[in-house]
Structure P
Amino acid sequence: MTVRKSYRIKREDEFQDVFDNGQSVANRNFVVYHLSRPEAKHFRVGISVGKKIGHRANVRNRIKRYIRQSLLELKPQIDPQTDFLIIARRGASQLDMAESKKNLAHALTLAGLLLDEEKNE
């Protein structure tokens, strides 16, 4: 299962809007830019993995696949009224799926986008 198109930021001007007007947080492997959208029904995400991270397309695609799968698993906990960008850093290429999810969850928590699991129970 994949993240539906309505959950993606694809157009450059939308990407740029979040990048220019949003706030950013980072950990060792990911940078997260986020911008509140009170009128939104659900969150939207843009994913960027540059050539510095993986010189080969299969490496970059694997990182994006891990990010999308992590977001799918974390979807119920993510604040629905926000747009955010996830930019992979160099260390992300060394992570396996479980480590990617853990690092991404940490970055989203720092950004205040991930609701605490204790609060949901």
Structure Q
Amino acid sequence: MQIEVVKSKIHRVTVTGAELNYIGSITIDEALMEASNIIEGEKVQIVNINNGERLETYAIKGNRNSGEITLNGPAARKVQKGDVVIIISYGIMDFEEAKSFKPTLIFPDEENNTLR
């Protein structure tokens, strides 16, 4: 049996922008993506702490060490600049493998700088 488990998590980052007129996705500071083991194009879930919204989209790289977290396209309607979100990605793996799997969790500071 295979199950879906948390693979990566960026816990509590501040949204720096919301671009409605864009093709879609979430732009994430490249350093945050690297630290959290999220790759460009990967499906991610966004959980908005401020309003309870949850949505799925895909990640694209922002400028390294910029602190950028921008929701693009329709997702921009679900957040506002300044909202705090959690970004989660999941992996599918064998049940037995999942028992010992350790996800990559990062806890950035208030300026979205990478902390582990």
Structure R
Amino acid sequence: MSPADYMNAQQLAFFQQRLLQDKQDLLAHIDQLKASLQWGDNQGDEADKAMREEELRLLLRQIDRESRLLPKIDAALIRIRKGEYGYCQESGDPIGLPRLLLRPTAELSIDVKMTHEMKEAAWRK
């Protein structure tokens, strides 16, 4: 593919539809998870109660993680409308179709992302 063909109207439409579908699926899944948060009664022995508390903790953690993805999807949709989608926000280089297919909310090219991760690892030491 030539550089001129990158992020053409057809590709932008594909990613916009994919992001909208991902958002719809995510909202439905979050609603499903919230519906399963039935506290029920605290019957049973201590092991049963502890197991139910752990299940609830895991459900809440999953809802939190998935909820944090919604603003990223919205930001990607805004970038599509602005004509900035598919390009690294830091370097301006193309992110690349393979990376966007795996992670349609990607904001950074793989090189910039790897540099960020190496810096984060160095700061943790």
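Read the figures in this text as sums done on the coordinates, not as results from a lab. Given the structure is predicted, the values throughout are model-derived calculations rather than measurements.
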Parent structure of the calculated result 22, given that relative contact order in percent (Cα under 8 Å, 6 or more apart) is the read-out and P, Q, R the choices:
R
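Which structure, out of P, Q, R, was helix-only ellipticity at 222 nm (-39500 (n - 2.57) for each DSSP H run of 4 or more, over all residues; to 500) calculated from, if the result is -11500? Mind showing how you got there, number by number?
Values: P: -11500; Q: -2500; R: -23500.
Value -11500 for helix-only ellipticity at 222 nm (-39500 (n - 2.57) for each DSSP H run of 4 or more, over all residues; to 500) corresponds to P out of P, Q, R.
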log10 I(q)/I(0) by the Debye sum over Cα atoms at q = 0.09, 0.11, 0.24 Å⁻¹, calculated, reads -0.22, -0.33, -1.37; among P, Q, R the input was structure Q
